[in-house]
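Structures given as structure tokens follow.
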Structure P
Amino acid sequence: MVISPEPQPGSAQAVYAALRRRFADGEYAPGQRLTEMALAADLGVSRTPVREAIGRLLAEGLVVPAVRGVAVAALTAEEAEHLFVLRADLEALAAELAARRQALGQIAPAEVDALDRAVDRVEAAVQARDARASAQANLALHRAIGAAAGNPFLEDTLHRVWDRIAVTTVANLDDPHWAGAITDQHRAIVAGIRAGDPESARSTAKSHIEAAGRAYRPLSQSS
């Protein structure tokens, strides 16, 4: 992903970046109402950059208009299905490319070791029954795999998909049946990358996201 300069504190870009991080970390619940006044007070900025940031979030579909402000967008079952079909192929490609780079010696050993540690952090958070920490660690792992693919355009697209899904990932990882299944799946993906086996990495990543989609849709239907 292309690294942009750090935005000026208090600017619309800084506010937008802060709000995007909150969405990614699952700090907002689907349907939660957000107002310019409350966000400005929380972030310690004026309402003008908040208004501009909210405009960008509206354009990206992360929030929707609501009475006296906006509300955090909740995916419908159909939207979730569409996103997970896309995500499965994108993450399968990311894992495949990472494995190809590993086979060519283009990934530093420390970077592959970091993937294993990222899996360990997800497992530790899941075992601690901390859904929010699990969601954050899970997203960090998937982002690390996306970065290992070495394709900034793919990584940028993945970030957009992850952000739409992240709002309700906390709820998914609060499901003990799904949360307990992900560690083995994560380890299989990373094992394929470490072995430099593109087909294994691709198939395990695709299967993992397809399973995530099956776990996700009932939750979106009940929201």
Structure Q
Amino acid sequence: MKVESKLEQVKQQIIEACLKVNRDPEEIKLIAVTKYVSTERAKEAIDAGINNLGENRDEGLLAKWEVLRDKPSWHFIGTLQTRKVKNIIDKVEYIHSLDRLSLVEEINKRAGRKIKCLVQVNVSQEESKHGLSPEEAISFIKSLRPYENISIEGLMTMAPLTDDEKVLRECFRKLRELRTQVQADHLDFAPCTELSMGMSNDFQIAIEEGATMVRIGTALVGEDG
């Protein structure tokens, strides 16, 4: 199916989720996750009107960037190795996976401008997932004041892979509550307005629970062709 058709379906699902909880669909930033598809498919997404692309490996981002350049806004959504920061730092608008001080220091050193970052929180406490525990997140964010090239725009999490709606809602709700705690401190370097949560299988639930960014791969760009 063409990306254009998939996009119409996803947009409709976003509208439906927003209507349920009296939100404006314009509040939702749709990120097409293109890590499993070709550059041609990513270009098709841009031509369909998608403005934000997400990649989780520096190699994938660089390969697509060579062709697409700054047509989309680039989001790095995967675990970022400190030594790879220099490869992508001048190409991305957002880094969704800030989770340790060594990474903060490297981004701050390499960036020639303020980089929009989201702190990754392992709300579900799964060993297989990266990110800070909810208990660690606030103190970590407070420690970032000295880093002038880092702006904490929000929080990111990955929900458990489950069909249990109660489990998913609890995960997303906890991240929203954590954001409220961060905002209560009125940190000028951490406006923390964004919630990056929700993927192809659960993005409607995430939106109902407050997501402002949804990261959608399969349901949006799917397989090539």
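None of the figures in this text is laboratory data; all of them are computed from the coordinates on show. Just so it is clear, the model here is predicted, and its values are computed rather than measured. Cβ atoms are built from the backbone, for glycine too; each structure is taken alone.
log10 I(q)/I(0) by the Debye sum over Cα atoms at q = 0.22 Å⁻¹, for residues 69-124 alone was computed and gave -0.91; which structure, P, Q, did it come from?
Values: P: -0.91; Q: -0.81.
Traced to structure P.
Computing distance in nm of label points 7 Å out along Cα→Cβ at positions 13 and 189 across structures P, Q gives 3.0 for structure P. Out of P, Q, choose the structure whose coordinates give distance in nm of label points 7 Å out along Cα→Cβ at positions 149 and 165 equal to 4.6 when calculated. Among P, Q, the structure yielding 4.6 for distance in nm of label points 7 Å out along Cα→Cβ at positions 149 and 165 is Q. Looking across P, Q, the calculation of FRET efficiency 1/(1 + (r/R0)^6) of positions 53 and 109 (r between Cβ atoms, R0 = 25 Å, to 0.05) that yields 0.05 traces back to P.
Between structures P, Q, the calculation of relative contact order in percent (Cα under 8 Å, 6 or more apart) yields its largest number for P.
The value 1.2 for distance in nm of label points 7 Å out along Cα→Cβ at positions 141 and 197 was derived from one model only; which of P, Q is it? Please report the intermediate quantities before stating the final value.
Values: P: 1.8; Q: 1.2.
Derived from Q, not from the others.
Out of P, Q, which structure matches -11500 when helix-only ellipticity at 222 nm (-39500 (n - 2.57) for each DSSP H run of 4 or more, over all residues; to 500) is calculated? Walk me through the intermediate numbers first.
Values: P: -24000; Q: -11500.
Traced to structure Q.
The value 0.95 for FRET efficiency 1/(1 + (r/R0)^6) of positions 21 and 133 (r between Cβ atoms, R0 = 25 Å, to 0.05) was derived from one model only; which of P, Q is it? Traced to structure P.
Distance in nm of label points 7 Å out along Cα→Cβ at positions 45 and 93 computed as 3.2: which structure among P, Q? Only one of P, Q returns 3.2 for distance in nm of label points 7 Å out along Cα→Cβ at positions 45 and 93, namely P.
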